[in-house]
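What follows are several structures.
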Structure I
Amino acid sequence: MAGYLLILSTDIQAQSFEMLSPTPPMGWNSWNKFGCNVNENLIKEIADAMVASGMRDAGYKYVVIDDCWQTDRDSAGNIIADPERFPSGMKALADYIHAKGLKFGLYSCAGSRTCQGRPGSRGYQFQDARQYAAWGVDYLKYDWCYDEGQNAKAAYKTMSDALKNCGRPIVFSICEWGDNKPWEWGKEIGHLWRTTADIRDCFDCMHNWGGLGVLQILDKQVGLEQYAGPHHWNDPDMLEVGNGGQTINEYRTHFSLWCMLAALLMAGNDLRNMSDSIRTILTNKEVIAVDQDTLGFQGFKFIDYGDFEIWVKALSGGDAAFCFLNRSKEIFDLNFDWQKFGIYHYSIAKNGFNLWKKEYQVKDLWNHKIIGNTKNNLRVKIEGHGVLMVRLSSIEK
């Protein structure tokens with residue numbers, strides 16, 4: 001009987017783990033803006049700002065500390081948070097964040113060391129998972145530096161098994177950079193998996209040491225939509241919105257595309273000092289609703305004309321989102337004939353969306369207004385590096 005109860009308990013925990021991310025995670029991560037310059041006062045202020053700015057009400061809930069929070073292990077092998085930067089300890093910090101109606105996340109690595117040379121979790125996976133649970137951690141980002149020749153799937157499964165048995169539901173973010181095609185094996189192991197190298201705060205660029213711009217990351221998502229869905233998501237990396245390297249128009253495009261991709265929305269800017277324009281981008285509930293749509297369909301590239309692309313995402317209730325992307329620096333004069341192009345895609349047709357059989361109203365999600373219907377051509381000018389993002393909803397006869 002005891003053995004049966006143990007098996008039953010393990011099965012319940014595993015089932016709970018599988019159901020932790022019905023929509024892509026939303027929150028904030030320290031790395032893109034602050035790197036290793038993290039401390040408990042900063043994290044508390046970010047949590048305060050997430051509430052005061054309206055981001056929590058817009059759906060953001062995870063506050064995640066990336067690399068450099070850890071310094072060593074004690075004589076028993078327990079991971080130690082930096083006592084100078086986090087003097088109150090991680091449990092107290094988690095309690096503070098939870099009291100704000102938010103959730104707490106940490107970072108570790110599948111290797112012996114993290115990317116910044118701090119203690120990794122290799123050989124300590126179950127011990128670390130129990131410690132995270134005791135602290136009140138809700139989200140783990142798990143990197144891939146100093147992997148020392150490990151098999152990626154096996155390494156991530158070990159930590160997955162540890163999390164499934166730690167006694168607390170913890171979302172597992174696989175940060176393996178897409179080198180070993182985690183979309184092919186990540187569904188049973190984690191809730192989301194990185195598909196590329198790290199994002200950089202630029203719209204169209206590539207660094208020789210691995211960083212990618214928004215467009216370069218976007219291009220690598222083509223064809224991956226088949227692997228995404230509720231509780232398992234492709235991860236094109238965190239947001240750079242508001243970090244200063246792009247124009248407001250480019251940031252709006254960046255955010256729009258990530259929502260079309262059903263990507264995690266993990267802000268990476270200083271929430272304490274956001275301009276109104278950045279706050280408006282990050283808290284646009286109509287655009288966020290596309291990302292968080294319960295159907296869980298990842299958008300796909302429908303039309304590619306080089307510098308001009310159309311991305312489409314099926315939505316619940318028979319709606320669909322269209323994102324018209326101008327990759328060039330010049331203004332694009334859009335004159336789109338809905339009837340000429342129509343659209344057929346199995347997942348969209350299955351959801352009841354069909355341009356050939358129904359008339360839809362077209363709503364501009366950034367200007368928050370109806371701009372026409374699918375009986376008439378869509379005519380609009382799209383700024384360089386800009387988008388027109390619309391939601392199509394059936395017009396009742």
Structure II
Amino acid sequence: MFRRPPPADWEPWRPALFFGAYFAAAGAFMPYFPLYLEHRGIVAGEIGVLMATAQATRIFGPTFWGWLADHTAQRLRIIRWTAVATALLFALMIVPGGFWWLLPVFFATQFCGTGQVPVSEAIIASRLRGDAHAPARYGRLRVWGSIGFVATVLAMGPVLDRFGVGVQPWLVVLLLAATAAATFLLRDAPHTEHPHERVSVRARLAEPRVRWFFASALLMIFAHGALYSYLSLHLAQLGYSKTEIGVLWVLGVVIEIGFFTTQGRFFRRFGVYPLLTATFVLAAIRFALIAQFAQVVVLLVIAQLLHAATFAVHHSASILTVQRWFTGATAARGQALYVSLGYGIGGTAGSLGAAWLWSTVGPSSAFFAGSVAALLGWWAVRRSHRLDLQAAS
């Protein structure tokens with residue numbers, strides 16, 4: 001069967017190595033950092049604020065780095081030096097201090113880290129522009145991020161059980177340094193744009209289909225606020241060990257790997273929007289299961305396996321949608337808007353809302369709020385789909 005050759009100068013091992021290192025650092029950080037903060041004496045409400053700070057930097061950080069990348073055409077330089085700064089700044093988290101020391105250091109660390117993925121996604125979008133096999137090729141790149149995440153999460157649980165959670169930030173620093181080294185192997189792509197495709201970012205945002213899509217992305221990431229901030233603490237309170245917590249985090253990512261490697265056939269068969277819509281229904285089910293039945297291992301495993309849909313399918317479908325609407329000189333800003341509106345505003349609101357519900361009502365309420373947000377996102381993405389069909393006709 002004839003297959004289109006890959007784009008010119010396509011060297012997938014370079015971005016694959018970057019994704020692997022970047023998400024390996026995320027795997028060492030995300031599931032275990034709240035446990036480290038608790039070990040350090042930070043209370044639950046302050047942990048929620050710190051995790052919300054990580055999301056808050058995504059409100060303006062990706063937009064700033066995306067604007068800088070599009071206007072200076074120095075995408076690689078931005079990725080490299082923000083990666084170096086992230087590693088150096090996170091090392092300061094090891095210095096003794098309380099909440100008010102950690103807050104500004106964490107803010108600066110996260111701000112520098114917000115530009116690397118959207119700007120690298122813009123480079124990949126430029127490489128794959130007009131390629132009929134773009135979903136499959138993107139999935140085979142992105143899967144290395146999932147592999148890096150899985151490997152680190154599985155390794156970290158036993159290490160922390162043996163040596164204590166105090167070593168966690170040291171390991172994160174090492175992986176951030178590896179990520180910085182990987183950025184120096186990346187290669188840029190030409191900023192190509194056909195005259196008939198030129199559109200300003202402001203003009204795109206004026207389109208109702210685009211606004212409803214970004215609203216749905218915001219609600220989906222809001223729905224994950226309790227998951228990213230409190231799942232590890234929730235499971236620890238229910239008696240799960242750190243190794244068990246790590247395995248539960250990994251379960252969904254293992255299925256996610258399978259989707260990324262085969263996603264081309266799914267998108268060809270079902271289409272982007274139908275898959276995107278389904279992810280919101282599955283997210284509502286997932287967070288309701290965690291809220292009510294986390295102590296039942298079988299149901300908790302099912303909830304974690306749904307991560308393949310609520311993250312992998314949603315993320316790939318969203319990236320492909322943004323690539324279709326934002327091209328050429330708007331590519332980096334388009335990806336940055338997705339991160340800023342979804343992970344920035346949505347993630348910040350989700351983390352803060354989860355912190356308030358966790359502290360005032362109880363853990364289950366924080367996860368139930370995620371189910372409600374997912375259902376609202378389902379309604380928003382259906383509106384976007386209908387408007388997109390009208391625009392196409």
Structure III
Amino acid sequence: MSEGSGFTSMADARSTGEVPVVGVGMLGYAFMGKAHSNAFRTIPYMMYPPPAIPRMVAIAGRNEEAVREAARRYGYERYYTDWRKMLEDEAVQLFDNGGPNDAHAEPSIAAAQAGKHVLCEKPLGRTAEESKQMRDAVIKTGVKHMVAFNYRFVPAIRQIRKLVESGSLGQIYHFRAVYLQEWIMPHYNTPLIWRLQKSSAGSGALGDLGAHIIDLARYLVGEISSVSAMTKTFIPERPKLDGSGMGKVDVDDAFAAVVEFDNGALGTLEASRFAAGRKNGQVLELNAEKATIRFNLERINELEVFWIDDEPKETRGFHNVLVSEPYHPWWENWWPQGHMIGWEHTFVHEITHLLDCIVNDKPVSPIGADFEDGYRAAVVCDAVLESAEKKRQVDCKYE
């Protein structure tokens with residue numbers, strides 16, 4: 001493959017016995033940089049045969065020493081200290097934006113305008129308006145686009161979606177979800193990092209954790225039509241990073257919301273970064289006409305299922321279903337049943353899906369979340385903030 005014009009088409013690859021290659025340029029090298037890079041390295045030999053092989057061309061970050069080390073550690077061919085220069089690299093065909101929230105819009109829009117496909121971490125933008133600008137840019141340029149709502153790619157979550165689509169559950173009455181973590185706590189003396197500032201993060205627990213369960217609500221139940229919510233900031237000031245005193249925390253530490261869906265279902269959503277003992281406590285439940293299904297992210301390979309018409313009645317109750325059979329989503333690529341996979345594998349599934357969409361010109365949604373999904377999740381986030389501020393129910397208005 002040449003450094004210039006692009007990946008080999010799937011048709012050409014099949015005729016030559018080769019797998020197409022997609023050059024990747026990554027922005028950011030911390031938490032998500034590690035997770036995505038691990039997926040890029042794993043895809044060629046585990047998602048076999050892969051739809052495409054990711055070529056780890058370049059990684060970008062502001063700190064030269066740190067980004068140089070990240071390139072060496074993860075296996076990128078070169079590094080940049082300016083993402084604009086990286087987008088000029090003709091070998092980069094997929095731009096993977098793992099930067100902080102305030103670095104989502106401008107680089108992603110520029111990448112789309114340069115003809116690069118775009119994978120962007122969540123939340124898509126800091127606000128619905130910023131997310132709309134990003135959505136409009138990728139639609140105008142025609143590139144493939146995905147928001148990294150990786151929990152769509154948990155096999156158990158995908159299995160719930162399949163049950164919903166098949167009609168097996170009947171009408172859905174309730175959706176409830178919580179996402180609880182403990183990493184910002186008073187006794188940890190967390191300083192005023194970017195996640196605690198509206199200018200850089202957009203929102204707090206809402207955009208960081210709540211965006212995930214909002215997306216899963218839309219993915220599993222349908223469009224959210226209205227929101228009634230409360231938010232809370234428990235620690236209003238934090239030590240500034242430069243040691244110059246205290247600074248204001250102007251984002252939420254927690255939120256709780258009641259939502260209504262277009263199809264008449266009722267939902268409750270809650271997220272907090274002040275839940276002591278909760279490491280990655282995402283739990284969701286659907287109550288439907290024919291069954292109840294419950295999922296706990298910290299038991300990622302399991303579902304609890306109650307079927308109303310289960311027989312015999314004497315033993316009717318919740319069943320624990322181990323989602324690890326070869327017929328469950330994505331499991332054919334992994335291990336024999338009962339040999340578990342984990343959180344990091346969601347990124348392998350997610351990026352494999354995007355590569356397939358790129359080389360075979362498939363739509364990213366509804367299996368993955370495209371920028372339209374990211375925008376709509378942002379509309380709900382904005383509605384939560386508006387409802388909390390105005391202390392009233394707010395309709396979600398999509399454009």
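Read the figures in this text as sums done on the coordinates, not as results from a lab. If you're wondering where the values come from, they're calculated on a predicted model, not measured in any experiment. Cβ atoms are built from the backbone, for glycine too; each structure is taken alone.
Odds and ends about this structure:
- Each of I, II, III could give distance in nm of label points 7 Å out along Cα→Cβ at positions 225 and 241, but the derived value 2.1 comes from I.
- Structures compared: I, II, III; top value of relative contact order in percent (Cα under 8 Å, 6 or more apart), i.e. the largest, recorded for II.
- Structures I, II, III, by mean count of other Cβ atoms within 10 Å over residues 97-104: label with the highest value: III
- Which entry (I, II, III) yields the derived value 6, 24, 27, 23, 12, 6, 2, 0 for P(r) over Cα pairs in 5 Å bins from 0, in percent, for residues 305-344 alone: II
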